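K.L.:
Take a look at the structures listed below.
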Structure I
Amino acid sequence: MGALALVLAAVCGELVFRFLRLPRITGYSLAGLVAGPSLLGWIGADVGVGGMRLLIDLSLALLLFELGVRVNLRWFRHNPMILASSVAEAALAFVAVFLVVTLLGYQLEIALVVATVSMTTSPAVVMRVAGELRARGQVTDRLLVMTALNVVYAVIVANLVLGYIHRSYGGDWLAALLHPLYQLGGSALVALLLAKVFHVLRRHFDPQQEQASLLLFALLMLTMALLQTLKLPALLAPLLAGILVKHADPRPHLWPRHFGSVGGVLVILLFVMTGAALTWQHLFAGGFVALALIAVRSGGKLLGVLAFGRWSGITLRQSLALGLALSPLSGVAFVLTADIGRLYPALNAELGGIVLSMIAILELLGPVIVQQSLAWAGESRPQGNPEGGEKHDA
């Protein structure tokens, strides 16, 4: 039945793109909702565990490594206000969501986790829509960089929150201190190793040859296996590795041509599986709360970008477009929530109801918001092909 769900997703994506002029991934998410346990039941609700979770992690590793290669740290030295804007929008989203969840009467641990997840912006949505539109310009470049930074912020804060939860539930201060250090330090070391091996491979293989794609794919699979063995987060190491690769060699990187096809299939799988994770029970339990949180989260991100937009060198129109384009929420939020829920099942029901409802809504609306924002900023060229083989020169 999983194969049928994949076919349904491909058809839905193409129909949505051709006839409604909406991003294909909106169709993929819709197919996941239809194929999931709430309707057809082709995919079970337990996508956060087992082999399906491995596919989700691998899909995100591919996307995050590619996203990291687009982040040029030297840009922050030349224009530090971009970094200030990024910190502001993430922090305001965190604070706004935390306050609303707390005011609604949820326990502190729930408020902290939901606020942390709300800092993220979906790399899959942003990269896929920008690729479909062949978007280029200040808004697109900043959107990609801020998306990457949001993942870094969220993973760091999530580990600090986990340390606090360890202390709350277990009373062990040592575990509360050592757990974040191990998770973040271990991820940084694995990222350094991945970046070093990638540099060696890049010197000996033409990125446009098929074997280079296979080697990079195998390297990411080995990295995921290592992270799983060491019980390290799957999100941070691939992203940091990509950033290190770009920092060591700031020239435009040519992404392997054959990797686009593999990446395209994995992106479809990612959206189908995260869409299938939502049940009607989740939506009824957290739907209205999710709508309120989406509103304050979007407001926080927009306000943070507007506060530093002019100082960072973009117009009011560009600032508005960038702030709105940071709205999508998807796979990264799903993985963070699933990991915390697995460690602390007592939190899982309430977390799932709120976060999965937010993801479901923004998986459908987020791609459209990004599409319209980039078009409004004048940076879209919608005849492009979203697949691989392009230079990354952010």
Structure II
Amino acid sequence: MAKFITIAMLLSHTSGLETSGTQGFPGYDVSRNANGHFRAALPDLGEALEGSWPSNTLPIRLKDWPGHVFKYSGGGYGVLQLIIEAVMGQPFAEVMQEYVFTALNMKRSTYAVPDDEDLNTEKQQGKDNYARAYYNGYTACEAPHRMNPEQSAAGLWTTPTDLLLLVSAIQKSLHEENAFVPQHLAKQMLEQVTAGMAHGWRVTKTHFTHSGSNMPGWRCNVMASFDGNEAFCFMTNSAEGFLIGCKVQAAMSYLIGWKKAEEFTYIRSCVVPFADVSAVPPDAAVMEKWTGMWKERGTQFQVQLMAKEGVPWLKVGQMPEQWLWIAAHGEEESKNGRRVVADLVCRGGMEVLVRILESENGEALMEMWNGNTGEVMVMERVS
């Protein structure tokens, strides 16, 4: 069955190969203890894919028909690494250095395993060092970083600047001949294979994106537009960094004036954006159409949207009302034929966004995004 797996399937996570268990590739703490001994043994890639000692993951096995459905598979990218090394006759890190990083002047990117002295510590900060991992904004993880023999899936060390050099080269390749990647290959790479997934990249009609999540504490994302006009990257060295990164990504789109990148992570996950406390909300005459009681469809949960002295407020039961501000995320003029009038977020820190919309025939509509559950609630007018 495995002979039916293609390179395209491995790239698009449709090969049927499983990932390496619930934790993906968690990496190995190979820092030294007080006695100078390594804390863990580091397997080679073959041992990691086989799940044999000293690996900390399950064996990679074929679990579905090749080409059937999307299922993230870091193991599939491990197989790709073996193929590249066999074809090129070089270690994967050297291939990437020669054909990608050097070619694109990505001076701070590598797949090579960093040495201990290259790592940041609390007392050693510098441009040539790596950021250590944190649980939150101030508590460092026990291991400053982990090492991954599964380099292609989990071993990239880079910076936002370097990643933007990469996506810029891809953008140019889409529109220019003789760019970094042949134009036909660039277009093929970003063709959707299954819902939202291309070859190595997630895609929408307008953008391509890739996120990164490494244990014990790094969360990252890069996105770029097909037209070549937009690109943005955030990288955090915190296990809790993805939420704040998505909020920053949304705010950057808002401040620069980009259209909202449809169906990206911060929308799909209902990450509630920051508030723009300087923006003027819709005036009372506009808000009047939406003021009143609204009920969540299918439940008895009700909210009251009101306007006081020209400022919109949201009230739930007998609890204190919440002041609403304009949401700081990219512009979105319509959604499924409905006009988006305003997106409003609570001033008090509640992870809730109120979206007021207008149907094609002028009917007032409302949604509520719940950042706690990640759900979009359709609201129905009560009074």
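K.L.:
If we compute mean count of other Cβ atoms within 10 Å over residues 62-69 for structures I, II, which one ends up with the highest value? Walk me through the intermediate numbers first.
P.N.:
On the way: I: 25.1; II: 13.8.
Between I, II, the highest calculated value is found for I.
K.L.:
The value 0.45 for FRET efficiency 1/(1 + (r/R0)^6) of positions 278 and 302 (r between Cβ atoms, R0 = 30 Å, to 0.05) was derived from one model only; which of I, II is it?
P.N.:
II
K.L.:
For structures I, II, which has the highest computed value of mean count of other Cβ atoms within 10 Å over residues 270-277?
P.N.:
With respect to mean count of other Cβ atoms within 10 Å over residues 270-277, the highest-scoring structure among I, II is I.
K.L.:
Same structure, new question: Kindly point out which one of I, II the value 53, 50, 46 was derived from, the read-out being Cα extents along the principal axes in Å.
P.N.:
Only structure I yields this read-out.
K.L.:
Quick one: helix-only ellipticity at 222 nm (-39500 (n - 2.57) for each DSSP H run of 4 or more, over all residues; to 500) came out at -25500 when computed from one of I, II, so which one is it?
P.N.:
Only one of I, II returns -25500 for helix-only ellipticity at 222 nm (-39500 (n - 2.57) for each DSSP H run of 4 or more, over all residues; to 500), namely I.
K.L.:
Right, something else. Given a value of 32 for relative contact order in percent (Cα under 8 Å, 6 or more apart), point me to the structure among I, II it was derived from.
P.N.:
Only structure I yields this read-out.
K.L.:
Of the structures labelled I, II, which one yields 0.00 when FRET efficiency 1/(1 + (r/R0)^6) of positions 78 and 310 (r between Cβ atoms, R0 = 30 Å, to 0.05) is computed from its coordinates? Kindly include the intermediate steps, with their values, before the conclusion.
P.N.:
On the way: I: 0.95; II: 0.00.
That value comes from structure II.
A short reminder: the numbers here are calculations on the coordinates, not readings from a lab. Worth saying up front: this structure is predicted, and the values here are computed from it rather than measured. Cβ atoms are built from the backbone, for glycine too; each structure is taken alone.
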